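There are structures below to look over.
Only the coordinates and a few stated rules stand behind these numbers; no lab work does. Note that this is a predicted model, so its numbers are computed, not measured.
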Structure I
Amino acid sequence: MRVTVSGIGYVGLVTGVALSYIGHTVTCVDINEEKINMLKNGISPIYEPGLEELMSKVRNKINFTTDYKKAYSTSDVIIIGVGTPEREDGSANLDYVNSVCEQIAESLRKNCIVVLKSTVPIGTNDEIERKLNNEVGTGIKVYVVSNPEFLSQGTAIHDTLFASRIIVGTDDKYVASVMHKLYEPLTKEPYNVPYLLTSRKSAEMIKYASNDFLALKISYINEIANLCKSLGANVEEVSRGMGLDPRIGNSFLRAGIGYGGSCFPKDTKALHWLSTINGIELKTIKACIEVNETQKLILFNQLKKDLVDLHGKTIAVLGLTFKPNTDDLRDAPSVINIVNLLNSGANVKAYDPVGIKNFKKIIKKIDMNNCYNLEFYESIDDAIKDTDAVMIMTEWPNIVNYDVAKYKKLMKAPRVYDGRNCYKLESMKDIIYFSIGR
C-alpha cells in the first residue's frame, strides 16, 4: 500500500518508519528542508532510541520529501501526524492540521483515505471530511479516519510495533477494510496488537480520555506522596501495595515532580476547555492540572525554605528533559525551576546527557536578564562540584546509578533535592536528602 505521512515529528516519523518496516511503501512529507535532508542521510532529527537503526533497515521502502503535491497525488492513504499545541485558553491549535488539509485538497487527483493521528477535539474529523470534500476537485471522494496514537517518547518504536491497541474510528465499511489491511501485519505474530473499530468521535475521545486518566494517576499519587511525607509513610511502599490490585495496576504510580512532555499538559487542558464550553466541567481534570503545576515547584519551595536566601548560592540541576531517553523539554519541570532559581539570584549549573541543546533554545525565548548565571556541563561531577545544593529533575540512568559518595566529596555541603526518588534512603544517610513522599 502506498502511504504518505505528513509531519515528521515523533508521531509522524515513527509511524512512517514502522509502516515501512511491516511492508508498506511510505513517503514522509515535511516543509522543513533541513529535517528532510537529515533523514535522507539516515539521521533522525529527534532523539529516540532505536529509530535510526530501524530507518537503516527500511531505507529502500521509505522516502523523504518536501514535494507534498507529488506525494499526496499518488497515495492510497495519507496520514496526518502534525502537532496540535495548546492555545492560551487551553484549546488545541489546529493550524498545522488545517494547513496540511489545504495542501491535500490542492493536490489530490483520485479518491483517498485521510487518517488523522494528531490529537484533536471531538468532532474535528467530521469537520475535516466536510472541508476536504468541499475543496477537492470534481469527482474526487475523501474519507477521513480517526486513528489516535499511543506511543511514548523513549519507547516509541516498541509502542508502535507492539502497541497496546490500534483504534480506528470510521463508520464506512470500505474505509474500515482498507484500514484493517494497513494494520493487518501488526495484528498477527509476533506483534498481536488488539484492533478496535469505533465511531470517529469515540476514537477521538479515547485518545483524550486515555491520556488524561494517566495524568490523573500521576497527580493522584503525587498528592498521596505529599501526605505520606507529612504523616511518616513511604509512598513507594504505598504505590507497590496499590499496584498489586489488578483494578489499579502499578503503572503511572511513581511519585515525583509532575508530568511534562508533548501530550499530558496540553491534552488535560484541551479536554478541560472542551468540556467547559460544552457546559460539563470535568472537575477531576481541572484538579489534575492544578496539582501538577504545584508539584513542579515542590523542590524549589523546599530549597528556598531550607536555605532562606538563594542569592549567590550555586545550585546544580541534574536532568533537563521531562523524562529519560528523549531530548524533549516541552513542559519539563526543569524549565520553571531554573527560571525561579535564576530570578532568586542563584547561579545554576545544569547537566543533561542529550537535552542541553534544546534547553538553550528554550531559555533564549524567555526574556531574562540573568541568563549569564546559567552554565551547562557535560558531566555530573563537573556540574555538582562546589555547589550548595543539587536538584534532580530527570531520572536518567547515569544519574540513578551515580556514586552518591561523590555528593559528599564534591559539593560544598551534601544537600540533594531528588524530584524522581532516584536513590534508596539508606544510601543517603550522611547527606541532607529531600525526596518525594518518603
Structure II
Amino acid sequence: MRHGIVILLTIIVPFASARGEDWPTFLGPTQNGVSPEKGLRVPWPKTGLKKVWECELGLGYAAPVVSNGRLFHADRFGDHIRLTAREAATGRFLWKYEYPTQYEDRYGYDPGPRACPMVDGDRVYIHGPDGVLCCVNANNGQEIWRVDTHAKFFVHQNFFGAGSVPVIDGDLLILPVGGSEKGPRPIDFRNVQSNGTAIVAFDKKTGAVKYAAGDELASYASPIIATINGKKLGLYFARGGLLGFDPQTGTTAFHYKWRAKIEESVNASNPVVVGNTVLVTECYGPGAAYIDLSRGKPQEIWTDAAKDRFDKSLMCHWNTPIHVDGFVYGSSGRHTEDADIRCVELKTGEVRWRQRRTKRCSLTLIDGHFLSLSEYGELALIKVNPEKYEEISKYEVPGLEYPCWAAPVVSNGLLYVRGDGKLLALELIPKK
C-alpha cells in the first residue's frame, strides 16, 4: 500500500535534544497536558516571547508533535493530506509525505486534519479526517502501511470527520473507529448503530488488524491507557459515553453512558484520571461526571446531570481539563461568548473560581503555571492557584489568527502555537 508521495530534502539522522523533553503525542508525554520542564521565565517580557521561527501551514486544526529533535505537523494542501517533518529547533524543512483525499466537511469547517501526529520510536502515525490511518518512517518519510478505516469498517461520516489520536500499548496501535451497520447514513445521526468496532487495534509495525471491539461510535476524544486498581485499563470517551476496555484484547470492562440528547453533540475532551477515579466533561448538555472505578464498575461521586446549565461545574468543549492537587482547571463553555476559565474542586464539584470572557481556551501546565491559548491567539501565563485566578503575563501573539484550537505544545524550552495557516515557535525557557 505504498502509494503516498514523499519529498525528501536531506538524509535524516537523529538529533540530540538541547534541553527538556519530547512531546510525541496528543497532550504530551503523559497525555494529560502536563510538561515536566522547568526554568520558566516569570513574568514574560513586556514585548512577549521571542519568536524563534515560523512556517506557513495548510488547512487543519491539529497541533504539532516533537520527537528526537524533529517536529511533525499534519495539514492539507489541495486534495492531499500532508505530514511534514522539520528541525524542531530551527523549523528547517526535512521531508514531507502525502496521500490523496476527497474528504469534505458536512458543516463547512475546513477539510484538514483534526488529529495531531503520534510518534513511536522510528515511526510516526497520522489519522486523517477521512479516517485514513498511515504509518510513516520518521527518518525519511517513507510510507510503511496505510489503512482506510472508514471503508474497511463502514464508518458513517461523523459531524466533523475523524479526529481521534491513536494510542500505543506494546505492539498494538489502538484507534477509535466507530464503524456502523451497512446501509445508507440515517438522516438523524442518533439512529446510527455500532457494528462492534468502537476500538480497533492494529499491529503497529504492519497495520494488520488484531482485534475490533466495543459497541460505540467515534467521538473527538482520544483513548488513553491508565492504571486502575493496579491493572492497565483503556479509557475512551466515545460518542455515547465512557468506554472502559482491556487494551490488549478489547474486552469491554464497562460502559458509562454520558452524552447530550441533541443530535449535533460531540464528546471531545479526554478523560482525566486521578488514582482510581475518572472525570469526563462535555458542553452540549449534561456537563461533567466524576466517577469511582475502585470496584470495577463506575460509581458516581458527583455529576452535573441534574443541575441547571448555569450551575454546572464544568462544561469543556474540546480542551481537556488539567488536575493539580485535588483541583481541575479548564475552559468551560460551548461558545466563544459564554466561555470562561475555571477551577473546580474535584471531590465535590464546587467551582472555586471562574474568570469570565476568556473565550474558548486550551491549557498546558508547566512549572507551576498554565499556558492558556485562546482561540483568537491570546497567550496568557496563569499561576496555579485554587483560591483565585492569578494572571502573570498576557499578550496577543503577532501573526496568530483565529481559529487557534490546538493546545500549546512545549518541548526543549520552545513553545509551539498554531493558528489559521501558521505555526510559530517561541522561546519559553531561556537558554542558559
Structure III
Amino acid sequence: MYQGRIHDEVRNILIENAEKVIEIYRTTNADNAHSYMEAFNGTAGTRLQLYNLEGDALLDSKMDVSNSDIETVLAGGISDNLHDRDSHYPIVGIPFQDESEQYALFLTVEPNAVEAEIMDSIHIMYIVILFFGSLLIIFAARYVVHPLIKLTEATKKMAHGNFDVVLPTKRRDEIGILSASFNEMSRELQQFDQMRQEFVANVSHEIQSPLTSISGFSKALKQKQISEEKRISYLNIIEQESDRLSRLGRNLLRLSHLQHSQHQLKLTVFRLDEQLRDVIISSEPQWSVKDLALNIQLEAAVIEADADQLKQVWTNLLNNSIKFTPAHGEISIKASSGYNSISISFADSGMGIPLEERKDIFKPFYKVNRSRDAAVKGNGLGLSIVKQIVDLHHGKIHVSEGPKGGAKFTVVLPVQWNN
C-alpha cells in the first residue's frame, strides 16, 4: 500500500516537473531545445535526457531508458519505470514537440548525498530498533514463559504424588492468579491425601483390633483344658468383636453411599416431632439402664425429607448423648420451628467436647478423648454419617457447649411446611 501510494506521488511530481521545464522553455523563447535542455540539466536536483525520433540521446546525461519506453513517449504516451524492481531511480518520460520536431523528454531525480545519508541513518535506526526490540521480546517471553515452565514442572511433581509444591505468587497478573489457584489446589490435594492416609490407617486399626481379639480367643478355645465359664466368655467376646466388624462394614458402606450417590433422597412429608418421639421411645432400654433424665420439648412440625435417613441422624445423636452421659445424668431434646427452618438440638450433661476438637468431630474415625476408646464402643463413623445426611438435606449441624456443661449438637433443616 505504501509503495503504491509513493509511486503515484513520485510519478505525478516528475510529470509536473517535466511539464514545467517544457513550459519554461517555451516562455523563454530559446532558440534551440537541445542547448536549453543541456543548460537546464542537473539544476534543482533533476537530470534530463532528450531523445529524437531516431531514438538518439541528445544530452550529456547517463540515464538507463529502454527502447520500448522511448518509442512509447515518441508515440505520444507517458512512460515510467516505477514498477520496475531492477531500477534504482524513478524515471518518467513525456512527449515534447518543438515546432516540427518531435522529442521524448525523460526526467529523473539527481542522487542526493544528504538523502542517502538520511536513508543510511534510517537503516541503522531500523537495525538498532530490531536488535533492542528482539532483546525486549526475549526478556518479555522469558517473563511469561518461565513461570509457565515452573507450573509445568510442579504439575508433573503433583502427578507423581508430591503435593508439597508451592509456586511464587508475587505477580498480580493472570499468571499470578493462576499460580495462587494452583497453590490452593495443591493445599487441598495435600489435605485430601493426608485425610486418605489417615482414613486408611483408621480403617486398618479398626479392623485389626477386633480381628486380633477374634484370632486370639479362637486359639484359646482350641485348648482342651478350659472351663465352660471361660469358653462362654471367650465366645461372647468373639461375638461382640464380630458384631463390631459388622457394624464397621455397614457404616463404611453407608458413608460411601452417602458421599458418592447423587440421587438417594426419597422425599416424603411427615411429622418430625413424631419421628423424634419414636426414636426416643425405641432407645428407652439404653437411657433407662443409666437412669438418665430426658427433658423433651418438641414443637409440632411437618417437613419434607428422607424419613429413613433423618431417623438415622436422630438415632446416632441420641445414642452419642446416652453413651457419653454418666449415670443419673440429663439429656435435653428440643425441636422448634422458625419461618423457613426447623432447629433440633441434643444436649447432654457429660464431659463435653474441647473447643479445639470441635472442628474435627465430623471427620471419619475421629474420636474425642481416645483414652476412653476401650470403655466406649464406637468406630468414629456415626457423626460423619450424620454430617453427610444433613448436608444432603441442605441443612447445617454444629456442636457447642450444652447448658449442663456437656456437648450440644444442633441441626437446622430447611422446610417447606411447618405447623
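Tell me which of I, II, III gives 1.18 when you compute Cα Rg over 2.2 N^0.38 Å, for residues 148-219 alone.
I
Could you figure out which one of I, II, III the value 23 for percent of Cα pairs over 35 Å apart was computed from?
Comparing all candidates, it corresponds to II.
Work out the source of -13000 here, i.e. which of I, II, III gives that when helix-only ellipticity at 222 nm (-39500 (n - 2.57) for each DSSP H run of 4 or more, over all residues; to 500) is computed.
On the way: I: -13000; II: 0; III: -18000.
Value -13000 for helix-only ellipticity at 222 nm (-39500 (n - 2.57) for each DSSP H run of 4 or more, over all residues; to 500) corresponds to I out of I, II, III.
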